[in-house]
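Several structures are given next for inspection.
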Structure P
Amino acid sequence: MTEAAARYLTFDRDEWADLRAATPLTLREKDLIGLRGINDRIDLDEVAAVYLPLTRLLNLYVAATQNLHKVSAAFLGTLSPKVPYIIGVAGSVAVGKSTFARILQALLARWPDHPQVDLITTDGFLYPNRVLTERGIMNRKGFPESYDTRRLIEFLRQLKSGAEEATAPVYSHVVYDIVDGDEVVVRRPDIVIVEGLNVLQVGTRGADADTAEFVSDYFDFSIFLDADESHIEEWYVQRFLKLRDTVFQNPDSFFQHFAQLSIDEAIETARNIWREINGKNLRENIEPTKARASLIVRKGADHRVTNVSLRRL
């Protein structure tokens, strides 16, 4: 057993599903329609086997953390502000992070103890295209240096300080840029899910030159979606083909020029993008952060979860 493996308890799909216990399935097929991403094939069986045990675990963790805050406040003789439980969801492009985060949000919001669950994507903290262009890193969009990490950390710091509200920028995947003047306002939620490529990695220097501050410092729990790179590349290619027939057809789409590609041209383009950008980012920046996660969710070639690894306390 490797040192990394020793830090985790690993469950196959059936063993993990058994940990659902009596957790009720509160989603229906019609609910999943609005939660699935492009090219995702998740069904209620996957929700019951994978997500319900996870929401049960998270509900227990959230309750324990809330009790810890109460105990600390009682000891100090102070009134503790409401502080959200923050969950990070990391993984490669096309591995299914967005769908995973949306379903997790929907299920957690149905628990009676924490009805307000907000979802923030780190895409909103990308630098605007004009800044990326000025810095000559437009072709490295999604890499750590393309994010305004200081702003993201300040947002998380506000949440953890119990601020009445915190604001995040909005990103449009149609125009492939930050939307000027638009923002998401988060008002003292019970739980915040932060989903993004490098949430377990990106950091910035603190006021003390010897101190590094990381986004993950603000997470109470973190999840890494994992799969073989060859599988993720195929999912990316299939998603690209789907986008070619849908979103890329939008006259406002940044990628409208891809809409007229033949199938063979689209496949070649997608593989080039994977090879030069997304695959490189996965290997250099995303995959190395996996061992920092509280939970690693492993997917097979069919996108279904095969096993789950929970970090030992």
Structure Q
Amino acid sequence: MNVSHRQLKIFVALSHSLSFSRCADQLNLAQPTLSKLVREIEESVGVRLFERTTRRVRLTPEGASLLPIASRMIDSYEAGLSQLREVTNGHSLVLSIAAMPSLSALLLPQSILAMQSEFPEAVTSVYDVMAEEALDLLRRRRVNMALTAIMPGLENDQDLETVELMSDDFVLLCSRSRPPKLKERVWSEDVLSELRLITMPRGSSTRLALDVSIPGDSNVRPVFELRNMTTIKKFVQIGLGVAVLPELAALMLADDENDIVHLSGAPKRSIGTVTRRGETPAKPTRRIISAMKTFSDAFMRNRELSI
């Protein structure tokens, strides 16, 4: 069996679109050419991959079984190409970062400027993603580093290496016009159970860090579990609840209508950089990590003065 990378990409593209005309447009091919290429792919693998009628296209059982394998092969091939580009283009001048939205907004801009002042020819790309996707991009070698929450157990990962930059306290985001009635400003089950809480969904890195601090048999139950920050901001603003968020995320939503309330004894979320273990980061990567450490230290000092 001899299937090329191009043939794999054609097979995956058609599997997703299930339309010869749309797929031909996406691949910039004539439809008869695409049909001929698909027949050649089926001849190479020895099975029919698609069932075609005048009205529809669908995967055969064999095609459905081969689709995840083909997708993995494409990812592996493109990851290898990425490594080759890093070497041939000058590894030290290529930097790609996957970062959580709150960290992209608050730590990355100044850090990128600091790095570019020293390496003006560096090519930098940023993936603005959630924590889980940031680590996935790093594992698949699509990025050089991740800036994300250090979830429990990550520091023991055999493939990844973490460096903590700062800790991020959980805070309450409240409506200024409808402030919550708190018994006291301390983090406790009694205080939290009296509030209509808005949290991130289960499985998110933020929720994992939060759940560690709340016993499983606790009376603390969120009324809404929301992922989108704009949605959380609006829900808080009109008084539908009080959001429990890491401070860096809450800072993105605080304004004239929403305010941040700190609670003593609140749990913390660890924030840091993640790289692949055993690989020496290139100079721009080391410079941007150094800059982020400087800015995160300044943030922590300013935070302590403002509380």
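For FRET efficiency 1/(1 + (r/R0)^6) of positions 64 and 112 (r between Cβ atoms, R0 = 35 Å, to 0.05), which of the structures P, Q scores highest? Write down the numbers at each step before the final one.
On the way: P: 1.00; Q: 0.25.
Largest calculated value belongs to P.
Out of P, Q, which one gives -14500 for helix-only ellipticity at 222 nm (-39500 (n - 2.57) for each DSSP H run of 4 or more, over all residues; to 500) as computed from the coordinates? This value belongs to structure Q. Have a look at P, Q and say which one yields 3.5 for distance in nm of label points 7 Å out along Cα→Cβ at positions 80 and 96, as calculated. Label of the originating structure: P. Using the calculated result 3.9 for distance in nm of label points 7 Å out along Cα→Cβ at positions 40 and 136, pick out the matching structure from P, Q. Source structure for this number: P.
Hey, P(r) over Cα pairs in 10 Å bins from 0, in percent derived from one of P, Q reads 5, 22, 23, 20, 18, 10, 2, 0; which structure? Don't jump to the answer; show the numbers that get you there.
Details: P: 5, 24, 35, 25, 9, 1, 0; Q: 5, 22, 23, 20, 18, 10, 2, 0.
Label of the source structure: Q.
When mean count of other Cβ atoms within 10 Å over residues 144-151 is computed for each of P, Q, the one that comes out at 17.9 is P.
Kindly point out which one of P, Q the value 15.0 was derived from, the read-out being Kirkwood radius over Cα pairs in Å, for residues 24-119 alone. Computing Kirkwood radius over Cα pairs in Å, for residues 24-119 alone on every structure in P, Q gives 15.0 only for P. In this comparison of P, Q, the computed figure 3.0 for distance in nm of label points 7 Å out along Cα→Cβ at positions 56 and 232 is attributed to P. With relative contact order in percent (Cα under 8 Å, 6 or more apart) coming out at 25, pick the structure among P, Q it was computed from. The correct label is P.
Values quoted throughout were computed directly from the atomic coordinates according to the rules given, and no laboratory measurement underlies them. Note that this is a predicted model, so its numbers are computed, not measured. Cβ atoms are built from the backbone, for glycine too; each structure is taken alone.
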